[in-house]
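The structures considered in this document are given below.
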Structure 1
Amino acid sequence: MNIKNILIANRGEIAVRIISTVREMGIYTTVIKTAAEPAAMYLSKANFIYDDTENESEIPVFLDIERIITIAKDTGADSIHPGYGFLAENPYFAQKCSDNKIIFIGPSPDSIYKMGNKIIARKIALSNKIPMSVGSEGKIPTENKAIRVAKKIGYPVIIKAASGGGGRGMRIVRKEEDMPKMFRLASNEADKTFSDHSVFIEKYIENPKHIEFQVLGDKKGNIIHLGERECSIQRKHQKLLEEAPSPALTDELREEMGQMAVKIASAVGYYSAGTVEFLFDSKGEYYFMEMNTRIQVEHPVTELITGLDLIEEQIHIAEGKELRYKQEDIKLEGWAIECRINAEDVQASFSPSPGKIEKIIMPSGKNIRVDTGVHAGSVIAANFDSMIAKLIIYGKDRKDALGNCKQALDKVWIKGTKTTLPFFRMLIRNQRFLDGSITTSFIENELTTYHINSEYEEMLAAWLATWLFVDENFDESSLKIDFEDAKNINPWLLNKRINRH
C-alpha cells in the first residue's frame, strides 16, 4: 500500500524534519495546531492543518490516543508518524492505529511492548546470549527486597524503571543505608512519568561509554545495522552531544556489537527504525542496556555517515516494502557530530530556561546541517521540550569534524533565552574530549566549568548589544570570533571589520 497522507502526531523540530522528507516523496502531511503553539514553525511546512486550539482537555493532544485517532479519521490521513517522545513508544497507540486501519509508521505493538518493558527486554537478551550486566530477575516490589537483591549483586547498583527511558526513574545507590530513600524516589518518578511504579535493579557500571546501534528491519524479517553512535556526553542521563562513529570501537568490535543489535531486534520480529543501546566499560566489555523502538533525536549523524534518509526508510517499511539495502551495502564514510542546542541555563546545572526567541542566526554551508522547529519570535514553552535546534556537522574524519564544529558553533547567535551554546563552545576546546577520552560521567568528573569563563566575555556581550541597538541590520554572524580567546578581541579592530561590510 502506498501512503498518501501522513498525520504527524508530534510538534517542533521532529515535525519539521519529517515533513522535509515526506514532501520530497510526494506525500501529503497533516499537522495539529494547538493553543500552546498557535504560530509554530511546523504549521507553515505542512499541507493540511487541523485546528485543535479550542480543545479544552487537560491532556495534551499529543498524548491523547483517542483524540489523535479521531483527527486522523477526520482529516483522511491513512497513516500516522509519531516522531519521538509523546506516544512514539506506546504499544496501545500502535495497536489502536492498526485496529482503525491506520498505518503506524513504526514497529509492531508487540515489539514496542517487549522492548519497552525493561524486565522483559532483559529476559529476551539473556535468552539470546546478549551480554548483560548482573541484575534482578524481575521487578522489585519492596525496599527490603531491594536491599537483599543489592547485597547479593554488590554495590554500587542502579535502580531503573521497568517501563522507563530517557533517564527517568533511575537512581544510583552506593550503600545500603541509601536504598530505602532511592527506591522510593525511583519508584515514585517511574509512576509519575510512565504510570508504572515497577522498578528493577542492575549492577552499576562505573564510568562507561554509552554506545548505541541504529537498526533497520522490514516486515519480511530482514534486519541490518547502520553502525554506531557515541552518546557519552550527557547530564542527568540525558544526551547533549552525539557523534558517529564512536572513537572507541575497532572494525571488529563494531561488527560484533552490530550483530548483537541485529540479534535482539530479530528476537522480537522488529521492523522500522530502532536503536539498541549498550554500555561499554573500561575493559572493552559491552552490555545490553535497552532498545528504543522509534526514531532517535540523534538520527542525523547516522544519516550523514551512511547517506540514508531514515524517515524515508521508515515510510517504505511501513508500506510493506522490502529493505532496499543488505548489510554489505552499508558503508560508513566520514564523521558526524550533533550538538543539541537547548533552552537551558548551563550555569544552573542545565535547568530549563523557557522564553521567547528574539533573534536566531544559524550557520549554513558545506558540512553543516541544522534541524530546528523555531524561528525568531518562537516561544520555548515550559510545558514542552527545551530544544531549540540540532547543529549537525560533518567531516572527513573526527579531527576534521571537530574543527568544522568549532567554527560552526562560533557562528550561532541566539537572543532571548539562555542556551547550551556556552557549554558546547567550551567542550569543543576541551583536550580530553578532543582526545576521545569520554564516558557518561565526563561532565561531572572532568569539567570544572560548564562554559567558557573569560573576564572579557561580559565586555564582548555589551559591545555586541550596543551595535545591535545602533544598527538593527547588523549581522553578528559575519564576525570571525573565537570565543576561546576573547581577551584578544580589540573592539576598534572589530569596528573596522564591520565598517568593511
Structure 2
Amino acid sequence: MSDSNTPAPSLYKSREPIFPKRVSGKFRNLKWVIMIVTLGIYYLTPWIRWDRGPALPDQAVLVDLAHRRFFFFWIEIWPHEFYFIAGLLIMAGLGLFLFTSALGRVWCGYACPQTVWTDLFILVERWIEGDRNARLRLHRQKKMDFRKARLRVTKWASWFLIGLATGGAWVFYFTDAPTLLVDLITGQAHPVAYTTMLVMTVTTFFFGGFAREQICIYACPWPRIQAAMMDEETLTVGYREWRGEPRGKHRKKEGAENLGDCIDCMACVNVCPVGIDIRDGQQLECITCALCIDACDDMMAKIGKPRGLIDYLAVGDEANERAGNAPRPIWNHIFRVRTMMYTALWSLVGVGLIFALFIRPDIEMTVAPVRNPTFVTLSDGSIRNAYDVRLLNKHGEDRPFRLSLTGNDYLRIQLQGTPYETVTVKANETHLLKVYVVSPRNSDPSNAERTPFRMWVEDLTNGDRAHTDTIFNGRAN
C-alpha cells in the first residue's frame, strides 16, 4: 500500500527558461531575411496609399467592417463574394500541407508569427542582457540589485513597445491609417481601437516574451497533426547517428580513434529555441528551424570534420547512407507524387479564383419578388407584381443605371417614386428600390399564370449590363 503522506505526482511539468545562444550560418541568415520581410510587410502595408476616389480612404489594403468590404490594391471583395476569402483559406491550407509534406515544419521554423515575434524578442533580449551565458547568470542571480532591475525594466519596456506597435499596426488595417494615428494620439479614437490595441499588446508581450516555445508545444494543434502530412520521404532536421556515435571528446588518448564525429559539445542544444536535443531523434517540440545545423556545421569546421552531422534528412535515406551510398538530391524528396498532387490542387484553386476575379461584373443586381401579396389586380384590370431590386455599384463614383425588361413585350416596368426608368446609385454602395412590373388587361395571349422574363440593368456611363431572370405572377385577362 502506498503511503498516504506521499504527494501525488504532478501532471504538469513547470517551464524551464530557455536562453538560446547566438549562432551564425546560412539558415540563421535565412531566418533574419524572412523576419525582416514579414515584419516589414505587416508594419508597413497599412501605410501604402492607393487612390480609391473621394468616398473611400486611399489605403491599398483595407478591411472595411462598417460596409463589410475588403480592399487589396485594385481588388475589392464584397460580402456576397466571400468565396474569394474561402478560396484563399483553402490555398493557405493546401500550401501548408505541401510545405509540410516536402520539408516538415518549415512554416513553423521560419514564417509562423509566433516564431517571427519570438525571434525578435530574443534578439532584443540578447542586445540588452547579453548572449546565453550572460543571460543565464542574470537569471540565476537571486538578488534583485540595481543592474538586474535596470536590465529587466529595459527589456520589458522594449517588449511592450514592440507589442504596442504590433497592436497599432493591426488596427490600422481596419480604417485609414494616418487618420486613425492622429485620433489615437489625441484620444479621439473609438474605444474599440484602444481595446484591440491593448489586447494585441498584452498577447504579443506574453507570447513572445514569456510563453515562447510553450505556445508551439501546448497551444498550437499543428505539431499533433503534422504526422499525417509527413512520410519517410519528408525532409526534416535530423542527426546522423551512424556517423556521430559513439560521442566523446576527440583527444589524443587510447580509443579516441573509435569515436564518432560528435564531440558532445552541446552546441546544437544551446542554440535550440525550444530547448531539445536533436540527437535524441525527431520530437514533437522541434520546429525545424535548422539553427542546430548551423551550430553543428560550425563546430565540424573547427575540428576538421565534414559538415552534415546534423542536416535536413529523410528517414528513407538513413539505411542508404549507412550502406555508404551518397545522399539523394533534395529534388528527389520534393518532386514526388504527393507533393505534386498538393501543388496541382493549390494551382487549380488559384487559377479558379483568378478566373472568377476577371469575369465578375462591375455592376450587379438581385431581384426578389414580393410574396405578400403575390400580385395585385388594379382598377383597370391590369396585373401588377412588386419586386425588391438591389443594385450594386462597384465604381468609385456615382453612376446612373437604367432598368428594362426583355422576354415579354406586353410587360411594362415602373420604378417607385419616379416616372423614369433610371436611378442613380452612389459610389461603392448598394441601392435598394421597389420596382413594379405591370401586365395590361387582355395583353397576354398565352393566358399563363406564371410568365418568365428577364430584368436588365445598364450602366449609362460605360454601357455595362447585368441581368436576372425572374417570374411574373398572375393572368391579366
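Bear in mind these aren't lab numbers, they're just calculated from the coordinates by the rules spelled out. Since the model is a prediction, treat every value here as computed from it, not as a measurement. Cβ atoms are built from the backbone, for glycine too; each structure is taken alone.
Assuming 16 is percent of Cα pairs over 43 Å apart as calculated from a single structure, say which of 1, 2 it is.
Only structure 1 yields this read-out.
May I pose another question? When you work out mean count of other Cβ atoms within 10 Å over residues 193-200 for each of the structures 1, 2, which one comes out largest?
1
For which of 1, 2 does mean count of other Cβ atoms within 10 Å over residues 89-96, calculated from the coordinates, equal 20.1?
Going through each structure in turn, the value belongs to 1.
Comparing mean count of other Cβ atoms within 10 Å over residues 65-72 across 1, 2, which is largest?
With respect to mean count of other Cβ atoms within 10 Å over residues 65-72, the highest-scoring structure among 1, 2 is 1.
Between 1, 2, which one scores greatest on distance in nm of label points 7 Å out along Cα→Cβ at positions 49 and 385?
The maximum falls on structure 2.
Quick check: 19.6 is what I get for mean count of other Cβ atoms within 10 Å over residues 25-32, calculated from one of 1, 2. Which structure matches?
Going label by label, the one that fits is 1.
Okay, next question. If helix-only ellipticity at 222 nm (-39500 (n - 2.57) for each DSSP H run of 4 or more, over all residues; to 500) computes to -9500, which of 1, 2 did it come from?
It was calculated from structure 1.
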